[in-house]
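Values quoted throughout were computed directly from the atomic coordinates according to the rules given, and no laboratory measurement underlies them. Since the structure is predicted, the reported quantities are computational estimates derived from the model, not experimental observations. Cβ atoms are built from the backbone, for glycine too; each structure is taken alone.
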Structure I
Amino acid sequence: MGSPLSPILSDLVMDVLEQHCLSKLDFVLPFYLRYVDDIVTAVSSNKVGSILDVFNSFHPRLQFTSEVEWNHQISFLDVLVINCNQSIKTDWFHKLTWSQRYLNFNSHHPRSYKVGTINCLVDRAIRLSSSEFHDKNLTLIFQSLRKNAYPSAFLNKHIHVKYHSIVSITDPNSNSNVSTINSNIKHFISIPYVAGLFQSLNRIFNKYNIQFVGKNTHDISALFDSGKDVLPSDKRSCVVYKIPCKQCNKVYIGETSRHLHTRVSEHKRNIHDSEDNYTALTKHMVDFDHAFDYDHTSVLDNEPVYYKRLLIEMCNIVSHTNSVNLRHNIEHLSTIYTSPLLG
């Protein structure tokens with residue numbers, strides 16, 4: 001658990017397991033579907049114990065349980081599989097704990113997010129269910145989103161549009177041209193969402209095939225403790241840092257993707273390198289016979305993305321007018337940033 005390889009490894013193991021186990025069965029399964037470790041299949045009631053024994057014999061640490069249909073129905077993920085007179089129908093399935101709580105219409109989010117909530121629910125309800133359940137599921141979506149303050153007219157419009165877009169694609173007699181692709185590539189830019197301004201920017205930049213995507217700079221995660229011990233400053237990585245000079249008020253601003261103590265150690269050793277490899281910190285030490293206070297190195301910001309971290313570093317160099325950093329450290333910083341920082 002927790003490793004990026006976990007999904008891949010678990011799928012490989014399950015693939016080997018099912019090939020081994022299915023080959024040992026002395027009967028043929030009408031169908032067999034699996035998603036990760038959830039499996040749905042059809043088997044005679046007197047064979048349920050046999051197939052379970054075969055799967056559980058593969059490895060003692062890989063043990064399965066079985067669930068049989070009740071009232072000719074069984075759920076598989078978000079699908080309710082219905083055994084109806086030797087044929088199968090499907091419906092949209094919800095757990096008993098389903099809260100019907102979604103993004104509230106009055107929340108400070110772009111309108112497109114609320115339309116997306118409707119589209120996602122309609123898409124799932126229609127594609128996972130047989131046609132006879134469509135009306136029931138669309139009514140359920142309407143009632144659920146009304147509880148989340150969505151206006152009736154807004155719901156009727158977007159449910160209708162999304163439903164007919166799905167039907168037109170799945171209907172073989174439809175004349176809609178689904179192969180039409182916009183040749184213009186759209187570029188997406190993430191910015192903090194501000195109602196009104198956000199929509200205006202999208203209208204202005206639409207002709208340039210640029211679309212802004214709203215993001216929240218503050219969320220409730222800041223209110224909760226992660227449960228982990230706070231890392232000491234020198235053990236943190238992907239940081240912008242500041243080292244003060246002991247003899248004057250000058251500071252050195254830097255960035256590193258490694259542990260901070262590793263980068264500070266390099267600064268200490270840099271005095272022994274050739275003069276051509278001196279950093280601005282070392283040049284200040286040599287030129288003025290000063291020493292830097294490495295024990296009071298402080299972290300100014302954390303940023304895992306390299307180019308964003310460089311931008312933060314340059315902004316800090318400009319805002320710290322007493323920095324010893326060389327001019328070329330900020331030569332790529334736009335005047336859009338320098339004016340407010342110096343002002």
Structure II
Amino acid sequence: MLEASLSRNFSHSTFVFRGFPELQKQRRLLALPFSASYLSALLGNSLLVYVIRSVESLHSPMYLLICTLCVVDVLVVTTIVPNMLLGLLFDRDEISLAGCLTQMFFTHFLSSLESTLLLAMALDRYVAICQPLRYAKIIDSSMFAKLLLFALVRSGSIMATLVGLAGSLRFCGSNTIQHCYCDHMALVSLACDSTERNSAIGLAVIVCFVGVDIPLIFFSYMKILSVVSRAAVASEDRWKAFHTCGTHLIVMMCFYLVGSVTFLSHNLNIPIATDINTFLGLMYILFPATVNPIIYGVRTKEIRNGFLRIFKLKTVTVKVSPAGKEQR
């Protein structure tokens with residue numbers, strides 16, 4: 001009786017990550033691909049930010065949105081990957097409750113912010129192609145600031161509620177989080193209290209971001225493709241537009257699909273192996289951050305030309321001395 005009473009009043013203040021229980025013997029090898037993905041995301045996104053900041057012709061709303069997306073990608077992978085690598089390489093798997101809640105907030109806040117930015121980019125392209133004469137009037141610096149403020153307020157308020165409810169729970173059973181980072185439902189599933197409100201807010205997040213953002217993004221791209229298909233343009237340009245929009249949609253759908261599966265697997269009690277669920281949770285963070293610089297950078301002609309311009313300028317600066325004579 002006394003033990004039961006003590007158990008109800010006790011709450012863990014530290015937790016242990018166990019993300020890949022079936023691969024514990026190979027955990028140090030797992031650090032290699034995740035380190036490579038992390039470095040690739042850092043390098044690609046940082047380079048893209050540098051190019052957009054350095055080339056004045058890229059200081060338009062669309063490229064500023066891409067730049068902001070790159071910054072968000074760098075921040076979100078840095079929120080989870082370094083700590084995860086310490087666990088895989090040096091068995092530093094413990095985290096305090098406060099540290100867990102902080103990591104949870106920034107992980108989900110930045111991921112939801114990315115969703116809003118993808119929506120803003122789709123709407124920007126919609127206005128540029130479907131309402132070209134009104135683009136300069138609709139999409140200006142003021143609108144960009146309003147979009148950014150909306151994204152921050154929407155993501156911040158919802159994720160603060162999500163984390164606040166998780167922080168109010170007691171954890172008197174297991175303190176082992178079956179994940180590599182502090183995912184919301186992975187922590188909530190350890191609670192001794194009722195988690196109905198937590199499950200409800202988790203579903204509300206899915207509805208708010210996936211249920212709202214995906215239809216609007218899909219509608220924007222469908223309208224863009226409809227306008228392009230009817231426009232009097234060369235078949236090569238039309239194919240390029242279809243290919244670009246299709247690629248963007250595939251990457252976005254992967255982002256939303258994987259994110260939805262990781263959220264709903266706990267909420268709806270979908271039986272997914274811990275290793276697979278952990279992998280999906282990591283891909284939800286790492287995949288967009290790794291491929292976005294390619295999708296929105298390398299494949300975008302203006303950004304590619306800006307990079308070549310900077311590269312050529314630096315090459316000329318190195319080869320030519322201050323006096324204007326070529327270095328031998």
Comparing I, II on volume of the Cα convex hull per residue in Å³, the highest sits with I
Calculated from one of I, II, P(r) over Cα pairs in 5 Å bins from 0, in percent, for residues 123-194 alone reads 3, 12, 18, 16, 15, 16, 13, 6, 1, and the structure in question is I
With relative contact order in percent (Cα under 8 Å, 6 or more apart) computed for every candidate in I, II, 9 is reproduced by structure I
Ranked by distance in nm of label points 7 Å out along Cα→Cβ at positions 59 and 203, the structure on top of I, II with the greatest value is I
Calculated from one of I, II, helix-only ellipticity at 222 nm (-39500 (n - 2.57) for each DSSP H run of 4 or more, over all residues; to 500) reads -11500, and the structure in question is I
